[in-house]
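As structure tokens, here come the structures.
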Structure 1
């Protein structure tokens, strides 16, 4: 005989407590004080495909800094190399080298910007190449995930 999940006392029935709610919210994970500065969404595929895309850790850091400023799909981020350099503890020249490497890999494209006539300001950076490469890799990762799912299912039914 199984035990009832409740206790009967006189005319009162004690109901079991609801299960603890899993904490998925960002504030629950990181704290409201940390989250007041916002967050940057990154596709998990980018994290999983970093090696396949041959993105070195410092290059990845540059991409994340640019993504922090990529709010609208049709408005490329524009961030000064000096700002990136200060944030990641590198020189502006080193940041420029990383950007050049990312550009050679086809992951981003520099777009000069100007304030008035001949007054150049920080470049904009199109991440369209990165997006395209991730789209091309998606079927490969989807197939691998499906194979893992089928393997788990086979083990569960065995």
Structure 2
């Protein structure tokens, strides 16, 4: 059983060695180790805070980007509506102008046709009158070639004039 249970001297020397190592470590190593650990903890905390801050900034930027995107879409939609309204106004204006111009051209054409019709009718009347006079002149020359026919014609005109006066 000696092999399993250590002797009292061995325990004493191991305890003494442990206390010396503990003293040396606490005197020279623990402060730098603990300060390094503390420094590392602080760096990790700062990194976590920076990450959290970066995450918040990213969330703000994302929200800002979404707002800008919404504003840009709204502006685009507004511009599209304005462009559509302008296009509709221009088309309506052009249609109205074309309608007015067409009506004016139609009225000018009607007036021109009426003027040409009146001129043509006047020309026809003049030609008919000239032709009638020419025919009447020829007929009268032929009928009034002798004095008796002239006297009969004058008498008939006088009778017509008297009957129209009555």
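Quick one: log10 I(q)/I(0) by the Debye sum over Cα atoms at q = 0.13 Å⁻¹, for residues 39-102 alone came out at -0.35 when computed from one of 1, 2, so which one is it?
Going through each structure in turn, the value belongs to 1.
Where does the value 7, 9, 9, 8, 7, 7, 6, 6, 5, 5, 5, 4, 4, 4, 3, 3, 3, 3, 2, 1 come from, among 1, 2, when P(r) over Cα pairs in 10 Å bins from 0, in percent is the thing being computed? Could the numbers behind the result be given before it?
Numbers: 1: 8, 25, 24, 17, 10, 7, 6, 2, 0; 2: 7, 9, 9, 8, 7, 7, 6, 6, 5, 5, 5, 4, 4, 4, 3, 3, 3, 3, 2, 1.
Of the options listed, only 2 reproduces it.
Check the numbers for distance in nm of label points 7 Å out along Cα→Cβ at positions 31 and 47 across 1, 2 and tell me which is largest.
Details: 1: 2.1; 2: 2.8.
Going through 1, 2 one by one, distance in nm of label points 7 Å out along Cα→Cβ at positions 31 and 47 is largest in 2.
When mean count of other Cβ atoms within 10 Å over residues 79-86 is calculated for each of the structures 1, 2, which structure yields the highest value? Let's see the in-between values first.
Details: 1: 16.5; 2: 10.0.
When mean count of other Cβ atoms within 10 Å over residues 79-86 is calculated for 1, 2, structure 1 comes out on top.
Which structure, out of 1, 2, was helix-only ellipticity at 222 nm (-39500 (n - 2.57) for each DSSP H run of 4 or more, over all residues; to 500) derived from, given a value of -34000?
Numbers: 1: -14500; 2: -34000.
Label of the originating structure: 2.
Here distance in nm of label points 7 Å out along Cα→Cβ at positions 55 and 71 was calculated and came to 2.8; which of the structures 1, 2 was it taken from? Please list the in-between numbers first.
Details: 1: 2.2; 2: 2.8.
Traced to structure 2.
Where a number appears in this text, it was derived from the coordinates with a stated rule and is not lab data. It should be emphasised that the depicted structure is a prediction, and the values quoted were computed from it without experimental measurement. Cβ atoms are built from the backbone, for glycine too; each structure is taken alone.
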